[in-house]
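Below, each structure is written out as structure tokens.
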Structure I
Amino acid sequence: MKKMSFTLIVVLISIGIVAGMLSGLVGIGGGLLIVPALVYFVAFSQKAAQGTSLGILLLPVGILAVMEYYKNGFVDVKVGIIVSLGFLIGGYWGSKLAMALPVEIIKKIFALFLLIIALKMLLFEKPTTVKEQSKTHNL
């Protein structure tokens, strides 16, 4: 295994800290932050960044953030389990598709996804009528 420089280790730890903070703060950070950070700061290919991000996120690295949200009543366990089952299936098929597509196409799909989400959040959000601070309903 190739030895990592101190600078690279600091960059990688910084990416993890920022992704973890963003994830704990607003529920994102994984692929939205880790993938571009690995591509631009560590010179990973798009596929290597995506695979590494999945390797990071599929381990229980977010357990402390989840526990904090759960303690405060903001985790719907049943919904989480159901979405996780869908993620399991979707992750498998998405990875099969990603391996079959050229890197240039994958980068464009990723960028388009980010753009669509950003535009929706910036321009098309409806004002909420339900109290935003409410906790999840336990199903």
Structure II
Amino acid sequence: MTQHAREVITAGKAWPARYTYVPALRVGNLVFISGTTGTDDNNQIVAPGDIVEQTRQIFRKFERLLNAAGGSCQDLVETTDYITTTENYKATAAVRREFFKAAQPTSTGVIVAGLLREGAVIEISAVAALKG
């Protein structure tokens, strides 16, 4: 069995050593993206209460991480959405199309009582398979 190197991907963002996880991890051609909320560069929630804009911000962050690994959101093969509300959740489909184009990943949606990040109404984790 071949052992693959593990490459931490932060897209140039400083990542505190005290954290017990990383934003993304590349193993072979797979990139595993940690659960991500719709925060800006100052770690503030964007568009409080707006699941559509928070979803868009999450995919912007995914795009940066995947670009740093040599890919894009079109390389995503799986997403898991953790949502605290179904209000306007169907509208997030347009955001997914905006980032995925024709490359549709598998997806799971889970309704949860709350998220660790205060003010977040959605958190998404993902897996991408990069070409070559």
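Looking at structures I, II, which one was Kirkwood radius over Cα pairs in Å, for residues 15-78 alone calculated from, given that it came out as 12.4? Only one of I, II returns 12.4 for Kirkwood radius over Cα pairs in Å, for residues 15-78 alone, namely I. If helix-only ellipticity at 222 nm (-39500 (n - 2.57) for each DSSP H run of 4 or more, over all residues; to 500) is computed to be -22500, which of I, II is the source? Working through the options, I get structure I.
When relative contact order in percent (Cα under 8 Å, 6 or more apart) is computed for each of I, II, the one that comes out at 22 is I.
Work out which structure the value 2.1 belongs to, where distance in nm of label points 7 Å out along Cα→Cβ at positions 55 and 71 was derived from one of I, II.
Matching structure: II.
Given a value of 123 for volume of the Cα convex hull per residue in Å³, calculated from one of I, II, which structure does it belong to? Walk me through the numbers on the way to the answer.
Working: I: 147; II: 123.
Checking each candidate, the match is II.
Each of structures I, II was scored by FRET efficiency 1/(1 + (r/R0)^6) of positions 7 and 39 (r between Cβ atoms, R0 = 25 Å, to 0.05); the highest score is held by I. Sorting I, II by mean count of other Cβ atoms within 10 Å over residues 63-70 from high to low puts II first, with the largest value.
We did not get these values from a lab; they are worked out from the coordinates using the rules stated. Just so it is clear, the model here is predicted, and its values are computed rather than measured. Cβ atoms are built from the backbone, for glycine too; each structure is taken alone.
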